[in-house]
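Got some structures for you, see below.
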Structure 1
Amino acid sequence: ATRPKTKNEIALTILLAGLSLIFLMVVGSLLFFANFLGYIADIAMLIALLVALMPTTIGGLLSAIGVAGITRIGRDNIVAKSGKGIEAAGDCDILILDKTGTITEGSRSANEFVPLQKYTERDVGQAAFAASIHDTTHEGKSIVHLAEEKRFIPPLIEKILTARKIEFSAETRFSGLEFMPNKRIALDTDLQEEATSIHKFEDGNGEEAPRTNGPSRVSSMLSELEQRNEEVKILKGSVDAMLKFLTHVNEAELKWKAQEISKIGETPLLIAINSEGIGLVALKDNLKENIRQKLDEVHATGITTVMLTGDNQLTAQVIAKEANVDQVMAEAKPTDKLARVEEEQSKGHVIGMVGDGTNDAPALAKANVGLAMNSGTAAAKEAANMVDLDSDPSKILKVVKLGKQLLMTRGAITTFSIANDVAKYFAILPAMFVASNPKLAVLNVMQLHSPATAILATLIFNAIMIPSLIPLSLRGVRFRPEPPEKTFIRNMLIYGLGGLALPFVGIKAIDLLLTLFMR
C-alpha cells in the first residue's frame, strides 16, 4: 500500500514538476527561436542545457533525506514505521501532550493527609492505607509508605489484605477495596508474613512509633460496621467523581480544601468509607527536568502546545504556567483526545500527540504524528506511526525537532538546486549561439574557453553536485528554535546566494582543468 503524501511533499512535487515543464518549454522554444533568427541550433547542446537545468539534485536527494530521518530517529530508540510521521512532524503546528509522564515525571507521590470535618490526619492516613494496599502503582505505594512512616495503620488488617480489589477505570475514576467485616478468613503464609510486617508499624510498636490515645474514628467506624455486619467499601479517587455518591460530606469544606491543594500545583485525592468522606491525600508530581526550556524551543518554531490532564482546572493551570504550556484541557477523558485532534485538524492544523493506552488508539491513528510507548497496549502501538522503545513520552519533542530539521534540509537543498540553474544558463547559452553570432560572446561572463569545454564543465559540475550534497542530506542542516520566517530568510541568504555563486566558481575551475587537458 502507498502512503498518502504530506502537504510539503505535494508542494515540492508540484514545484519540481512545474520547473521541469518550464525548463522543457524554454529549451524547446530556443530551437524555434534559433531557426527564426537564422542561428544554427545544435540538438546535442539543447539536450545538455535541458539536463543541466532539470532539478535533478533535489530529486535525487529526497530519498536520502527521508532515510536519514528514519536512521537518526532510530538512534534515540524510536522505531518509525515509515518516514511519513517524521516528515509530518516538520509541518506540526499543534502538539497535544499528556501532563503525566510528558510534562511531569509521572510518578505522583503522597505528600500530605488532609482531614475533613470531625476526622484527623490519622483517620485519613488509615483509610488511605487501606484503599491503597492493593495498588501496585508508584502513587499507591507512596500513600502506603507515608501512612507507615506516620504509623497510621488501620484495624482489621488481615481482612483488608484479603478484601476484593476495586479496579480503577477511566469511567469511574476511583479505586479501592470492599469486604465483609464478619467474614471468617484464612491467611496463607505470604499474607501472614505481610500482616506481621504491617503490624510493626501500628501505634505503639517499634522504638520510634509515636503513641496515640485511644482508637481512631476510622477504627470506631469499622467496629460499628462489623457489629452491624455491613459491607465495607474504602475508596480513593477524584473529588468530582466521588462526590456523586457521597452523602455524608461537607461539600463546601471539601471543595475549599481541594482548591487549596490545587493552588500549589498538587492533586487532591478524596478518601471515603462507604458514603462518608474522610479526607484528602495531596499528591505531588514534579516537572520533568528542563521541560520548560524544551517547550520554549518548541514555541520558538511556531508550535502551539496543549496539555491534556485528568486533574482539575486549577491544578492544571498551575502546572501549565510552570511549564509554559499554551493551552490546557483539564478533567479530560481518553475520548476527549480524539475529539480534540479532529477539531484541530478540521481547522487545518497538523497534530502531534503521544499515547499508550487502548483508549488512545483512535486519536493516535488520527493524529498526523502519533508516538506510542513500548510499554503501552498493542492497539496503541498498532495505531501510531512511531513507537518509543524507552517509553518516554517527552521524546515527542525530539521527533518534532527532527521533523523541522528534515523540512529545513529539504528546503535548503531545493533553494540551492534552483539557484544553481542561473549559472548553468549563462554557461551553456552563449556556447550554443556564439558561432552563429559572435556578439553573443558578451554573455560569456565566466570567460569559458570554448563551447565544448563550457558544455562539459557544466555537465561535470552538475554530476558532482549530487554526491557532494549527500553528506548534508544525511546530516541535515543545523536546527535553530526560531520562527519559520527567520529560517526562510537565512536559508535564502546562505543556500540561495551560495547556490548562485558556487556554480560560477565551480564551472570556471572545471573549464580551466579541461583546457589544460585538451592542449
Structure 2
Amino acid sequence: MAIPLDLKMLYRSKSDAKIWRFLTPGSATILLMLVYSLYFSIFTITRHRAFMTQSFDLSVYVQMLWNSLNGDLFRVTLQPGRLNYLQHHFAPSMFLFIPVYAIWKNPEILLAAQSIILASGAWPIFKAASKTQPNKWQGVVFALVYLLYPALQAANLYDFHEITIAAPLLSWMWYFSRSQNWPAFWMTSILALGFREEAVIITIGIGLVLACRQGTRRIGIGLVTVSLIWLSLLLAVSFFQSKFNMNAALYFQERFGLGSDPVDALKNVFADPTEILRRIFSGEKILYLFNLFAPAGLLLLFSWESLLLVLPFVGLNLLGSYPLLVTPNQAQYNVLVVPMIVISAEIGSVRFSRFLSEHTKFPFRLWSTIFCSFVLLLSFGYHFRLAHLPYSPFFKWPQITERHQLADRIASEIPVNASLSVQDNLAPHASQRRDLYLFPEIKRAQFIYLDLWVIEDLKQNGVLDLTPQVQAILSEDSYETVFSRDGLLLLRRKSSNNE
C-alpha cells in the first residue's frame, strides 16, 4: 500500500530531526577531528610511499625506535658524532612511542599516530572556547581554526617530529587549567616538557598567566618553578654537549643564533645588544610574523595573555639564524605555538567583542559572530596560497609509481642485520637496522643503496653534487653490484673486504 504524501513528509522530518539532534557542537568537533586524522594519515602515508619523506627526520625516529625494541635504547647513527638520540634532543617522553612502534614496526604507524595526536588538540580548544563564547558552535569554529592552521598542517606533513607531538599537549594543559583538573594538568605538563626542549618556554608562559589570576596563583608559581628547574637542566646539558660535540654547538648556533652555547650567547648579547634589534626587525622576520599570525585574524593582539603564551617562543625564533625557523608554512619549528595562538585569538575575540558591545549599539553576540566568521573565512582563504588541502590551486596528490614500489622492495630485501649507507630519500624505507649511515658517509657499511636519478637532479639544480663520491665507489674494488635498474643502485661489500 502506498504511503500518503503527508506521512512521507512526516517520516522525513522526524529522520532529519534525529540527524540534527546528533549533530551537536561536540559531535561536530569530533567529526572534524576524525576527518583531519583520516585525511592527514592517508596524505602523509601516501607521501611516504611516494618517497617524499627524508632521512632527517623520519629515519632518525624509525632507527631509534627499532633499536630500542631490539635492546639498544635510543641508538641513532645517522648523524656523525652522536650514537644516542638524547644527544640531539633531550626528549625522554619519546619512551612512550616504543610500545606504539612495537604494534607495527613500520614508519607509517608514526605518521598516522602523529596525525591523530595533532587532531586531538582541537577538543580542548573547543571545550575552553565553548565556555567563553556566547554560542557553543563558535567553539567549533576555533577548533576548526586550529585544525586548519597552516603551521600545524606543515608540521604534520614534514615527516615525524617529537615537537609536533608536544603541541596538542599544550592545548590539553590549557584546558585542564581552565577546568581545574590539576592531576591531568601536571601529567600533560610533564609529558610536554619531556617531548621537546622549547616547550619549556610555553609552559613558563602558561604558569605566568595562571599566576596572574586569582585562584590559580599557587599552581602558576609551581609550574614556573618546575619549568625553570627543567630549563636549567636543559641549559646545562646544552652547555656540556656543545663543549664536547661540534654538532651540538652548530645546532645551538642555528637555533638561537647568538653563540655555540648558553654562556657564549650571553656574552654576545652584552657585547652587541643592537644585534638583537637588527635580527628582529628585518623584512624577512616581519613577513614571518604576518604569516604566523594572519590565519587567526590577528585577534591575539586583543589578548594580554598572548604576551606570555606566544611572544617568548616567537621571539626565540626571531633570534635564530636557521631559515626554517621563520617559514611557518614549511616545517615543524612553529607548531608548538599554534595552540597558544588560537587560544589567544579566541580570548581576544571575546574581549574585543565585549568592548565593542559596550561602545556601540550592537550586542556582544553579534560582534562575536562577526569575528568568528571573519577568522573562519580567513583560515579557509589562507589555504589558497598553500598546497595542504585539495581546493588549493597548488595542491598535488602524491603519485606512487612502479619505480617507487621497486625501490621499496629493494629496501625491504636488504638484511636488517646488515649495516647500510643510504641516500637521503631512500633512508626512511631502510632505517630498521642497528647501523645506518647517510651517504656519502660509508664507514664499513655492508651495503650502499643509491638513487642515481635523484643524485643527478641534485647536481643539475645546484643543490648537492654527490657524483664524485659515487664514481669513487664504483671505481674501487670494495663493492659489487647487487641490483641496478631505473637509476636504483644497490651495492654489497665484497666478502674479501669484510672485517
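Rule-based calculations on the coordinates, nothing more; no lab input. A quick note: this is a predicted structure, and the numbers were derived from the prediction, not measured. Cβ atoms are built from the backbone, for glycine too; each structure is taken alone.
Results, tabulated for the structure shown:
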read-out	value
Which of 1, 2 leads on distance in nm of label points 7 Å out along Cα→Cβ at positions 39 and 471, largest value	2
If helix-only ellipticity at 222 nm (-39500 (n - 2.57) for each DSSP H run of 4 or more, over all residues; to 500) is computed and equals -17000, the structure in 1, 2	1
Answer label among 1, 2 for the case where distance in nm of label points 7 Å out along Cα→Cβ at positions 359 and 487, calculated from the coordinates, equals 6.0	2
Of the structures 1, 2, the one that 19, 35, 23, 13, 8, 2 was derived from, the read-out being P(r) over Cα pairs in 20 Å bins from 0, in percent	1
Cα Rg over 2.2 N^0.38 Å, for residues 167-302 alone - highest-scoring structure of 1, 2	1
Which of 1, 2 yields 2.4 [distance in nm of label points 7 Å out along Cα→Cβ at positions 103 and 335, calculated]	1
Structure responsible for 21.6, 68, with Rg and Dmax of the Cα atoms in Å, for residues 71-318 alone calculated and labels 1, 2 on offer	1
